[in-house]
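Structures are listed in the sections that come next.
Bear in mind that the values in this text are calculations on the coordinates, not laboratory data. Not measured: the values here are computed from a predicted model. Cβ atoms are built from the backbone, for glycine too; each structure is taken alone.
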Structure P
Amino acid sequence: MSADRSSESKTLLKTSRFTVEQIGQPLSDGSVRKREVVRHPGSVVIIPVVDDQHVCLIKSLRVAVNETLIELPAGTLDPNEVPEHCAYRELTEETGYVAQEMTHLVTFYPAPGMLDERMHLFLATGLTAGEPAREPGEEIDNMVVTWHDAFRMVANNEIIDAKTIIGLLRYRIWLDGQWA
């Protein structure tokens with residue numbers, strides 16, 4: 001069942017990256033329930049494969065949770081930007097790596113209970129190291145780790161970022177050839 005986005009929609013907040021709307025959700029009894037929804041342009045998540053044994057993760061200060069998290073690089077789509085182009089751009093901006101190839105693995109909703117953001121997961125291969133071009137305020141450090149260590153960090157709750165956990169899991173499934 002898809003939501004009727006035109007039913008009693010009102011913009012509550014508009015920022016440079018997202019909008020918060022109050023919408024009316026029609027219920028089966030004929031009444032309407034008011035819901036707040038975050039409208040987001042979408043984003044990309046990149047798995048930078050350094051080589052067969054290593055992946056590049058980042059440590060990134062996340063102001064919303066007041067913590068430095070271990071993550072895969074990611075970024076928000078610019079207006080009308082193709083996700084693959086965004087993935088190439090964000091990989092270089094955040095890590096300095098330039099990829100020869102980007103392979104789309106999956107698109108998913110990170111929090112569909114309140115957010116319409118679609119995340120596009122890409123596998124970046126054929127990497128060449130370079131200088132990052134981080135935005136002001138981005139406190140990011142690269143972490144090149146073995147795949148074993150990356151999965152160990154998930155198992156030990158050192159990686160608690162959902163997009164990173166999903167990305168690493170999807171990579172493992174892709175490697176094993178277990179696509180259904």
Structure Q
Amino acid sequence: MTGTRGAPVDRAAIAREMDDARRQLHALLATADAADLRRASDGTRWTNEQLLFHMLFGYLVVRTLLPLVRLVSRLPAPVGRGWAALLNVATGPFHVVNYWGSVGATRVFNHARMGRLADRTIDALERHLERETEAALHRGMPFPTSWDPYFTSHMTLAEVYSYPTQHFEHHRRQLTLRGEP
């Protein structure tokens with residue numbers, strides 16, 4: 001996906017993965033009925049509809065993270081390490097907000113609206129990815145590793161672009177939809 005540090009980033013591969021996730025989300029939304037959406041997911045406290053939003057939320061988070069990574073990657077290393085350490089300390093409150101955010105968000109961005117939000121978000125991410133310089137894609141910053149299993153102690157901008165698809169695929173396995181595409 002992102003290649004080794006210093007090697008050119010395969011932007012097309014990252015974009016293809018985002019597009020594959022988008023197609024999967026649309027297919028899941030199209031085949032899920034009301035009972036499917038209300039059913040509990042496997043291994044989370046969310047319903048399937050809430051988990052589908054949470055899967056999309058990874059892409060929304062990256063849109064917010066991009067300017068932060070661009071900024072912090074240019075600051076002295078102790079600033080980034082301090083920021084990541086502070087966020088690691090706040091893991092408990094983060095998980096509460098993360099859970100309730102997806103619960104509440106489905107009241108606005110329910111199954112009928114999620115697809116359009118995914119389209120707008122992924123289109124924007126792909127446009128940003130295409131405009132990034134190669135040097136920018138290789139800069140990175142420390143991340144709070146206790147927040148997400150796919151956050152590593154240091155992530156490049158290219159890795160941040162790849163993150164939401166990893167997150168999506170992880171949670172896709174926890175859906176309990178009948179007749180899943």
Structure R
Amino acid sequence: MATSLDGLDRRQRSRLAITALLGVLVRVGLVLGLYAVLPMGRGTARTWWALVLGLLGFAVLVAWEARAVLRTERPGLRAVLALALAIPIFIVLFAALYYSLESFQPGSLSEPLTKVDALYLTVTVAATVGFGDITPVSASARILATVHMVGNLVVLGASVKVLTAVAQHRRTSGA
């Protein structure tokens with residue numbers, strides 16, 4: 001059973017690369033599209049429950065994707081596609097939480113947020129750039145930002161580690 005790209009000719013490799021790129025673009029597009037059109041909640045209690053449920057859902061997604069990586073003949077490709085779904089979902093989860101928090105408690109952040117602003121803030125925090133143009137002001141916003149930063153380090157790092165380790169295990173074991 002082939003578990004790598006070794007037995008493929010140049011055309012087959014190109015086809016796989018294009019398929020992977022399209023898969024990444026579709027996954028990211030779907031997640032961002034859903035973020036753009038879905039209504040956001042407006043309650044602090046709902047916001048915190050959404051965070052907990054969203055993080056649990058994210059963990060289930062990573063476990064599901066790791067299982068899929070174990071069962072495929074192209075584990076590296078499947079791991080890339082898994083990350084192309086997991087990372088945007090994690091980012092959109094926090095963007096929705098920032099947006100919901102600011103909608104419910106105006107003034108929680110240094111300026112009012114649109115959905116685009118919330119996404120921008122989330123990516124800025126995730127990339128550890130911290131331009132300082134949008135900052136948490138209230139205790140709730142600071143707690144959310146802290147959970148977000150820790151989540152970036154732990155959850156995303158662990159997701160990448162787990163999915164790449166599973167892909168490597170699958171590639172070497174051939175099982």
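Some observations on this one:
- With semi-axes √(5λ) of the Cα gyration tensor in Å derived as 33, 18, 16, matching label from P, Q, R: P
- A value of 1.3 for distance in nm of label points 7 Å out along Cα→Cβ at positions 54 and 102, calculated from one of P, Q, R, originates in structure R.
- If relative contact order in percent (Cα under 8 Å, 6 or more apart) is computed and equals 29, the structure in P, Q, R: R
- For helix-only ellipticity at 222 nm (-39500 (n - 2.57) for each DSSP H run of 4 or more, over all residues; to 500) computed as -22000, the structure of P, Q, R it came from: Q
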